[in-house]
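Taken together, the values in this text are just the output of simple stated rules run on the coordinates, not laboratory data. Not measured: the values here are computed from a predicted model. Cβ atoms are built from the backbone, for glycine too; each structure is taken alone.
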Structure I
Amino acid sequence: MGTRRANGEGSISKFRDGYRGKLCHNGKSKYVYGQTKKEVSAKLQQLRIDIKNGIDIFSAKMTFAELLERYLSSYASDIRPATRQNYEGYSKKIGQHPIAGIPVARLRADDFQQLSNYLYTKGRSDGAGGLSAKTIRNIFNFISAAMKIAQANGLISNDHSRYINLPRQHHTEKTILSLNEVQRLIEAAEGEWAIGIYILAKTGLRSGECLGLRADSLCFEDGIPYLNIQHSLRRVKDFAAKPGQHKSHLMLTDLKTDYSRRKIPLSQEVAEHIETHIDHLRERAASSYGLFSENPFLVCNEVGDAVDPSSFRKYFNKTVEAAGLPRTTTQHTLRHSRCSHLIQQGCSPKLVSLYCGHSDSGFTLSRYCHYTLSDIHKELEAHEIG
């Protein structure tokens, strides 16, 4: 229970390991934090003095945590749900560091450097060490977006988060399955969801793209069969959920770029395999008395609706084990293997880039082009370079 105070004086309540004070003014709420009630009470008193002196307490002394909260509530309303979910997580992570309570106008490069160092060494929620360099860079991209808003509103004159050294990203060698290993995985897949592993192996789609495919995603143009990739299936936080309702739901999200929205041409064999599966789904729909979806997901539950990505991941892992493949084999391993095989078989990097949904063929080459000493030796001999 919060401590009741006179009207206009604000309120104080227990918060985590300390106390939080709340002061309402002109329909807005301002929060202050401290280890003791006395400390919080003094901060509320200072806010009341600032208001009396005409100071805008919602900007002049806005803390970093309050800036991030304002950015999420006022400027990030139209971003993709999955991205917003990530930003919410980043904001909570930053809230565990002392930088959260520093006024935005007083933030310096040292503060951001200390945050980066903390995230890299102790940032994991389970206490098992730090976050990856990639995740930290994503967090600072979020910070940069919020700081731009602060700069645009005159809260700061310079964004000091730009001047720090972020940890370097070290790209580890990715697992590549041989064609025989890919075939073993396909053959080990059992049940209705086997089509998902087949499609991942034969197309190199991202997992969410595969799980977002429906019966009408198989199309034909000038006699060429293809999969029309427009969406990705993800479980995202439901920001409108009320108490007692599920806090997340499955959602078909739009793909991020025009390159991601693409057509994946299929061989006749792969197209016929998918068509056979669709015919089977339509037979189920015809005998379901209207319970089964008329346009079912290719990887679906008992009524043709989408399956949870986490459920399919468990199914995939069991299939990997049944096939006797390394436990490090993931759904993305199939994408990596498919694209690497295309390059090894002579497909141009630009073509593979379009096939993968990448905007930059240079990224495709660096990620999927792998040469062994033997490969280099054969190439040099073929061109008589020695």
Structure II
Amino acid sequence: MQKLAIIGGGISGVSLAYLVQQQFDVTLFESQDYLGGNNCSAEVEDGHKVPMGVIIYPSRGLFENTLSYAEKFGLQCRPAQLPHIFCNNREVKYRSYSGSGHFLRDIMDVAYLNFGIKSQTASHDKTIDDLIAKTRLSRECVDYLLAPFAALYLSVPYSAIFGLPLSTVAGWWSTYCHPFHLMSSFSFIDGGNHRLVDGFIDRTRMTTRLNSEVTKISRDSDAVLVRFAEQQERFDRVVFAIRPDEALSLLEDPTNTELRILGQIDTNTLVSTLHRRPYDCENGDITLNLYGDERGSTHMVTTWGNRKCFGFDLKEEVYTSLHQADEEPIDSSDILAQRTFKVPVQTANTASVAGQLDRLNAESDRIYYCGSYFCPSFYHEDGINSAIALSEMLQDT
């Protein structure tokens, strides 16, 4: 049986290990002391694990493999009404279930979000400000609903949304938010996404090396050499399931295709913090708080209560906040746990290589790639889908 090394223990890495364990002797390398990547959780009390990231799904059809594996592993997927509250400097500006309070304006805005924005999916030379200029959406809807919502689920800074091509925002909205209802219907895996990660791990025969930071990967005449912790091990094949820029930095002699594709994907750093106090979270609902007076200097913090939103059996509410790495909105004395994530962002560079994963792997010399970084939307469903596609390719070679 050939030896396969998987670099990265996020959802892509663990799902790939699960899928190829019958064909390969799998070793999974993870630089952290936990598996799951962005789908990780932290223990807060009495063995309860609370997710460090957003775990909701707007539509089963968009997350078919995620939810199918959850059901296969005996996990319960629960529907929920999860209101989003949009605030500016602590003032509520918009509620997903009741609008802004300006009835006629809200009716016109919702009508365009439901029926008009799809026409902008090819508007590559425009931005969302053009929707205001053409009076298709009110400024309030753009500033306090569309922009923060897109910033949260596209994982980019609030100010950066206004520089993205309108086609990017319109395409995302049309796929994941249409039709837009005043009640926010989602589903989630009961207990958090770490249970899905655990489902893959518990059913996989592999060698797992935590706290093992790989330092260099090189192709030999008949093997791929993996160096870590002053050691070196030979593998028949290697799969990178980590950030493309990180993978590129580890390659001793990258091919021209690897240089061209891996160096083009831009990333953003987010911090997820668990804490006790609500910090402007409205009634435990998912609250998107904007702080600042000008777009360019405004930063956004998204906070929700895990007991309120996801039914965790906690003695006291535990809140999760997502924010940019250069902001510190939570007092250090209130922090229960904190993780830093590198996430891909929608830029012209990233868009130029989206969809080229198949080509990258087809031209590979015993080194392969998978993960949501190479997909248009960057959700973990994309990571699982890329693992499925790669597992089928590896079985055929």
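Data overview
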| item | result |
| --- | --- |
| When relative contact order in percent (Cα under 8 Å, 6 or more apart) is computed for each of I, II, the largest belongs to | II |
| Structures I, II, by volume of the Cα convex hull per residue in Å³, for residues 47-102 alone: label with the highest value | II |
| Of the structures I, II, the one that 0.45 was derived from, the read-out being FRET efficiency 1/(1 + (r/R0)^6) of positions 119 and 271 (r between Cβ atoms, R0 = 35 Å, to 0.05) | II |
| Which of I, II yields -8000 [helix-only ellipticity at 222 nm (-39500 (n - 2.57) for each DSSP H run of 4 or more, over all residues; to 500), calculated] | II |
| Entry that produces 18.9 once mean count of other Cβ atoms within 10 Å over residues 159-166 is calculated, selected from I, II | II |
| Among I, II, structure where Cα Rg over 2.2 N^0.38 Å as derived comes to 1.26 | I |
| Structures I, II, by mean count of other Cβ atoms within 10 Å over residues 207-214: label with the highest value | I |
